[in-house]
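Just so you know, all these numbers are worked out from the coordinates, no wet-lab data involved. Predicted, not measured: the structure shown is a model, and the values here were computed from it. Cβ atoms are built from the backbone, for glycine too; each structure is taken alone.
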Structure P
Amino acid sequence: MRPKVLLAITPHPDDESLMFGGTLAKYGQDEDVKTNLITVTRGQKGSLGPRYLGVTRKKLGEKREQELRCAAKILKIDHLYILDYQDGEVPAVEENIAVASLIRLIRKINPQVVITFGPDGGYGHPDHIAVCHWVTEAVRFIKGVEKLYYYAIKKDFATSFIKYFGKIPLNGELLEIAIHDAAYIDATLDCRQFTEQKFKAIHCHQTQEFDTKRFDLLRRLNVKSMISDDNYHLAFARGNFPTPETDLFAGI
């Protein structure tokens, strides 16, 4: 019998914890599921907390890789793959070459379920959007992938984020977090018992102090969809899988 294999594909270190942490922790403790993470960049252009001002981009990438490995260990990810694309330059990569490379790696991992950001990138981040395009194109060529899910941001999380933090600055622009309505959401995972694990993983990312503080505040405010559940849109499936779901492997 083919073992259950979950693959998360994210652009930067910390995406796996901030967005997918509950899901990865939930399946990471399931002995019947092997969890895998592909991180496309080392986050060399990430924001810096006050303690890390003056750190070179090369050193930042090295530090963020260490932080990623810390988080992966806490989330009990079985296999971590770190690619060599440059943070902030993912959309400039030749898509056909990136997709072909990703196909080879996904076939090696052999997952039934793949999770990633959706076409809006969560908040319009160009790297997130490009990775979504790569992944969506790649899985169509891999028969073993039964389902592709996009992470969905529920209204209570998005409205709380906007209320307290406003838009997200990136490269001189202000980006707005996406809001996904109930009709978009096909799967909701109960991750309440993994909240502590998720936040320990988030706090591995010490260089990203601004993000960790934001999420700490939202936790104190008891924003339910960030603390207790992870939500997904079923973007692609081989076969008919009734929704809504409470397990990403339902029907497999």
Structure Q
Amino acid sequence: MEVQVKIRSVQALDVFSLVQVKKLTWPDEEVRQSQVEKVLCDPAHAAFVADVQGTLAGFVDGFFTHSAQGELRWEVDLLAVHPDWRGRQLGQRLVDACLAAGRELGAAFARTLIQTENTASQITFERCGFQRRPTVLRLFVALNDKECSPPAAGSGRLLTVNTFNYSGLWLEEDYSERSLVAARAACCQAELDLVGALVIQANLVDNGKMSELGFTEAGDYQWWTKPFLESQGISWSGKWHSGGK
């Protein structure tokens, strides 16, 4: 008997099951249901689930950011499939739905960040037409220790983002000590969870110094990108996202 799979927008009643899939996928990570609910109420996000005859078998979340040049980017941020349903290309179908939302929004391109040893995700996104960027980036994360330093000026570009994992800042463009300190101060002042910085080796402050500045190494990653050649630049109606409302 053929199993019926429906890829659909996430609904409020999906939150508990979504959290369970997330726990099974990343068992060592903290999962806050309140953070998931917060993201699902954000109209800038488009989240989808794989519904297998009433069972939530996977999910994906996407949202937009702007580059320093003003390009609209579609961030395919988090993809997970229940262990019992892997190997059935559900991940590919979820990513395709997420891409359709980004295209409808008018994004110039989609991108996703994949750890260098995560071959399963690499295969899925390659099947969806993504190409790996050659530069390997090291991720550093600084948690908000709630001991706020005075506001500081830095040359880095700070983006406020909400994901299923955290609310935080992404530091882009400049990774000097001054910008790293300024980013941590801004995170604390805004009462966010963390700051993330993806640093090219050539621009890297030495690891010992990063530790002194409160940043912890979190692995090596590469961007994977897919252009939306037929984007029309239209406004997004939000019809892809039912959220928790």
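Comparing mean count of other Cβ atoms within 10 Å over residues 113-120 across P, Q, which is largest?
Structure P gives the largest value of mean count of other Cβ atoms within 10 Å over residues 113-120 among P, Q.
Give the label, chosen from P, Q, of the structure having the highest value of distance in nm of label points 7 Å out along Cα→Cβ at positions 153 and 177.
Once distance in nm of label points 7 Å out along Cα→Cβ at positions 153 and 177 is worked out for each structure, Q has the highest.
Assign the value -7500, calculated as helix-only ellipticity at 222 nm (-39500 (n - 2.57) for each DSSP H run of 4 or more, over all residues; to 500), to the correct structure from P, Q.
Corresponding structure: Q.
I have 1, 6, 13, 17, 18, 18, 13, 8, 4, 1, 0, 0, 0 for P(r) over Cα pairs in 5 Å bins from 0, in percent, calculated from one of the structures P, Q. Which structure is it?
Q
Among P, Q, considering only distance in nm of label points 7 Å out along Cα→Cβ at positions 9 and 137, which has the greatest calculated value?
Q
One of P, Q was used to compute mean count of other Cβ atoms within 10 Å over residues 129-136, and the result was 22.2. Which label is that?
The read-out was computed on structure P.
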